[in-house]
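See the structures that follow.
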Structure I
């Protein structure tokens, strides 16, 4: 049986359930994996502070991957090991297209999310923040003129831009315009994102089409490769767990690629193993079966 030395875990739709929470069972199993000297690495599209908070909560606080691989971060040293940030001129070009077409978007900096209003994915972050201490919240900054903000802060690090739209025809039209820009990576998500927001005793489902735009050659797997080189761990000794197209390459390239039960069918095709969904402790079940059982033998 293979021994896995690194476990890379996506957050949204994977480790986090539909309410943006980590279950008690998942937390306990991840902590057991860490205690058995397995390097557990959270690999997310989120900015640094948002991932750091969850990493600290789980005790998986050595390394993390942010911005879909735009940054590999050493939590102990509080330093960047590897980065591939989005060129500020590309950021401005994309913002200009979105503004002129009245399309909702967010700009992810290294430490915060810039947005004009609390909508779609940012509304979900806001819900998470309501249940957390100030020190553990995702930093959301509401900026009415994001274009000029970025223009006046060109030395900052920009991880990615997320575009959200409910109407598929409008979304596809914007995608065609964005694809004309050179030297960027565009996440090709063919299904709607679905998240649940609690509103008192009611539950509201948010559905929208979205894409994530990063610098050329940004992928979680490239950041994982860098970490493997640093820790002298081969790709066959890495286990990767995810649910979406931004997890596809790491599921393909890792020694064991695990897809969540809630993944889209075309994502499951790239996995070696399909676990339970994110509302039924799928991450913990996979780690218990493929890592903890091996380590206990």
Structure II
């Protein structure tokens, strides 16, 4: 594999593009918005600048990495002659199904189709294509250039050949691929999201404030970041979407999202991306708790 298409230039998409390009792959970064593409490539440039400043790479590596990233606003142009497509669009089942239908109709029959979904069934996504044996989950962790784990999720019909190819590719990226089965939330989010949701419930029920909850989890459980701040970084809308997928998939009330999470998303408080969630990111670089309600 040499030519890789990435669909979506947001946080995950540009992070995945960064990793592939830095490892020598030709990357086709696809997004319907030219502005999003430009912002995504600018983010990659800033992250590369940080790596240069820390002497992890030199200026030549940075420039060659950026040269390998090609921007497309039309999917049909961006997926021509690629060996692998990694879809990193919004965590919305209808959107993903439509993308995979179009990919199946457009890509070469040998192209592997991967999704960076963090919770949606690979089997369901594969079912809308004529190549379910070549559809697989490739769930990177955020921030992609730093985090080593890639959850590899094979659907019901994913072939051994496809799985082996993606496992090997992940290792060439310097990642540690871990194969898991296709159930809602897989492993990472099946464990993480209920913990985040319970932290929000603890706040909602008035057991403790944001600072106290975060302190307990960081000092008592040795977590590098508290669950509420982590939720802000993931995106509260993304957390809600994942919880809904698991709740719908398992029909188990323990996955039902907390009313506070629902209300915050409806109010547009998405976390870092909107400038406010459980913390306020608009006033200074240091996150501060939003209001007395959360103290």
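Just so you know, all these numbers are worked out from the coordinates, no wet-lab data involved. Please read these numbers as outputs of a predicted model, since none were measured by experiment. Cβ atoms are built from the backbone, for glycine too; each structure is taken alone.
Can you rank I, II by percent of Cα pairs over 22 Å apart, for residues 76-155 alone and just name the one with the largest value?
I
When you work out FRET efficiency 1/(1 + (r/R0)^6) of positions 172 and 220 (r between Cβ atoms, R0 = 30 Å, to 0.05) for each of the structures I, II, which one comes out largest?
Once FRET efficiency 1/(1 + (r/R0)^6) of positions 172 and 220 (r between Cβ atoms, R0 = 30 Å, to 0.05) is tallied for I, II, the winner is I.
Hey, Cα extents along the principal axes in Å derived from one of I, II reads 60, 45, 38; which structure?
Considering all the candidates, the number was obtained from I.
Thinking only about relative contact order in percent (Cα under 8 Å, 6 or more apart), which of I, II has the largest value?
Once relative contact order in percent (Cα under 8 Å, 6 or more apart) is worked out for each structure, I has the highest.
I have -9000 for helix-only ellipticity at 222 nm (-39500 (n - 2.57) for each DSSP H run of 4 or more, over all residues; to 500), calculated from one of the structures I, II. Which structure is it?
Computed on structure I.
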